[in-house]
Structure P
């Protein structure tokens, strides 16, 4: 656990949003109850609806009871937490309303007789980010110059733009108002235990790192599947689609973690340097090579969802074969597959090793059945498995695949932090290793833009609900 950070005020724009209700307030409540927040903190909600501090506290309490009832078991701490909640009404689009926020923060600073350290959290639609950042600057609340003193940090939720051009525009606006060291672009996958353990597994175990290259690894497969559809996010999905929603951030960040070079140390910049170099090395898709490298799909019934166009060609499934043009991974295929309304909800990375040069224990084609693998299961369970071949009992020398499995829940009695627990603490403390840097954002968008351009507007293939995706996806792995 990092050193407890300095006292601060956490300002949540969109304090009545679904994200704030389901993730932020439960995580903050737990962290406070466990004693991980600063000794003297306040949480200031900002929203468009006028409510009193007491009404806001009751609303937060109701949401906690709905989405995280186990959190309220910390009954002795309940009163103290809710007393630290405040609220200010502001229209995010109106620059003049931010003077009310500045006044409230000034009151808090005087009340505490100290400078007002502030963490801004944008729990708002992505399109509002540049507006909010500019208005914070207008009110003297930006990171580079503040009327209140103290430090300023800002947490921005994905997506960071909708393509490379808009990502650069957003980065330019944020860079005008905040220094890069003050900016925390959040991807909750980077806060998951198993994702963080990829680096530990790779770089602290001498039996794996020497094999982690093109000489020994046949392919790497990353799968992010969900057994549900878009739910009530029709308007959002019509604007983004799956490539922008999942590939640009979650999928490419997992790829970077499993394929990056060792950092010179564990500082935030050293780790993020290697991730950026890896993303920059990914070969761009082109219209000439999409035939055996890209499959886009749309689940049957998507066009009947609320706020979805009846003739929509938005993808809800994507499978891409990617190559990394560097010394370690040249010509090793990386398969990334993600989709909605598939057979199960699951995220995993499978690293498959080359077969032995000669197979004594069955026909040559049986190697694909018993090939050695390392399997990182990110969710729903958090495990790391190793697959290897073993002799089937009996007189014949027949090989079957068997598994050795490490499970977080059974191996450690201590309950780990959830992604939002960890990332909120890191942001308050100023630790950036588990957040995405500006250059990685832009490299990721360049990759996704190239994929979309290579698709050439071709309609996605339909696939049945709760299936494995379009039929043609099997040819991608051939």
Structure Q
């Protein structure tokens, strides 16, 4: 799916307001109509809900400083299949929280947790009232709802005794809730039953790396082991690391790396880890739609696995992501699973309007593979794709592998404009298959999407 970005800040806000309940069929990134970052994923009522922060292009003179993170509100997204995502719209805005400095655009990484039928959304922001030291600083607030998609009602004041960013909440098996956050160090405190106040003095978690920035704590429990995960700048940019312990308040022992630093030098990363339908997933972010400015980011998800001893296997980021794609939808093959080393490339459809998405470019002997497509049980008779080829060309469509059975050949007419072309399928296909699109001759082809009917 392609989305045209708004040309200015006011139209951006208006556009996102009217989008409302928008269905986003996507791979990575999973949100494809706006910038998003810092995703916290939770399973509520049989669905996965993702609560990210919402990057926007900074309005002139707004925000904490020039060329910095700029965030005015929060959306929530949900999915039952990790492929089709629904945008439920804005749930909390800086203009509607009494204690927030609405000129700071500082609504950074959030979290949400359910307790006793209520949903508690935790979010950081700059305060509009200075503390005893004369500084405003960051507070962490709570908004409460009866449903995960809202509406959320913010509390009048932030949580007392907590100063920082990146809140995360764990409710342990015995019912005790814990709040984690960052500000120089990573901190933890118990929460009262009402989920609105801390019930212990903040503890700076010891035995973590002393060198480099640490932020974004996210804690989960698996088989009696508590995993403290967080981004850490050991060198110049963040990588995702983790420590383990047998108590929610530690001590934790540094154990390993979940995801290496971005090869594209996106300075930040931010994670959550959740189990859904017996599979674990890592949610994180990258600057897919803004490769030249890493303060406008996009959220992703990839599968995560554990070794037999409980250690997390390192996650290699993918464009394909997770979930099953329907063959009858437009398949964005630029979100590939694998491709030829030579002759294949991915580029923006429009470098000035990146939310239009990407295209695949194939030249001599090139191919690209997109995995896990559901052809269903109904017989599909033809393939349709949007493509262009300056000199005309032919694509060969295979199933399952590079030398798999050929199901169609599609002639791309000569021209400089995008055209939707189709061809009959030579082989009836049902069930789950991988798709390989290959160039039959030497003339380059650009491909937007593929679908079957």
Structure R
């Protein structure tokens, strides 16, 4: 029997007849075809190649193998890069990209490693060296932006755990009380939505005291002109330990205060004050000076209040039947307010401070994206060390993808749930002829015309950057990329940031 006939019979044996609403369809599998569902990834690969980000990341990786049969560190990192970029949440999801017929070669490797090999590689890596390596490269992706006025957002989020992992301790967990968790302490650059640092601690170490020593050490390492114009945090950061350390460094801060007994006494004191000013968004405010019992000095505070409308629900906690009473006084003009108290070291007017703190809500969008659309909600292992490394790795690749997407849409931030279908997904087929490699991409997106134009624009920019800036270092190329990606932010920073920088 000839080889052609054998191949034909083999194909016939793979055929499966499937009845559909459009008639009978014959289905066959071709496991060796050079195709990928992430067809538009080559443009992102070009971004990594021109900027030098990937090569430097691989070169500095502290992973060392002794066996000649072990996977190379570039293969491990390329696998983790593709997995994180594809939106995977578990190491087991790596199996979904193992047979990618195109991208391993584009990333400079022969093959991708298995999920077990990726886990073992992270376990083999020294934790301290790995954290230092990833922190350094997180800094490289944001350093050129630090010489412009910027705000440092500090916050923490909870990652629920469902096994017997190291650090799986019951702590502050507003959504699932009693569920063991890890705490992700992060530092973000406001407006740009870039991650600066992240640290993973046990669930009962959610207080800022567990992460602030690292933040202060990092801030101390920055030149004075690169330090944030404002340090901003929620109610957890409005305590003496954080405020005092900021004042020692002459670092401006803005935080919210917990409504303790003395803070409530201040609210009662200013309640009938006639000097309330407009604070925007329906709020009004008045400033005062407050000295709490645990504070080392008096500090400027701003009391904000906003009128409540509708009915007020009251519950008697001592009554097991929880008798409820709706207060609605007809015919009698009553004013009911909700309050917030801010503490700050700045001299900005009340309206500016209130708006600055409202803008802090964007930090919660970062957490939502990183946990639900990237890998902060997953990649869990038994030991805490690998969770530390993966949290930083996810943040780093998130930053890279954010910069790439900003080249296509510099005027706004596109979350991964939008940017992946736009700039990543698409079926690509590779063909080779006459020494040339061609990728044919088929996008099923309704905006495929606009997508094609945007990717062509990015490719032309990166190509021109590579040819006209050969003498530049990788960091200088990254700076040019950041200048284009954040042109709107750099050429015309938000007015509030300019006011802060002026002081």
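One of P, Q, R was used to compute distance in nm of label points 7 Å out along Cα→Cβ at positions 121 and 305, and the answer was 6.0. Which one was it? Attributed to the structure labelled R. Computing Rg and Dmax of the Cα atoms in Å, for residues 273-432 alone across structures P, Q, R gives 21.0, 62 for structure P. Computing helix-only ellipticity at 222 nm (-39500 (n - 2.57) for each DSSP H run of 4 or more, over all residues; to 500) across structures P, Q, R gives -12000 for structure R.
Since every read-out is calculated from the coordinates, none of them should be taken as a lab result. Remember, it's a predicted structure, so these values are computed and weren't measured experimentally. Cβ atoms are built from the backbone, for glycine too; each structure is taken alone.
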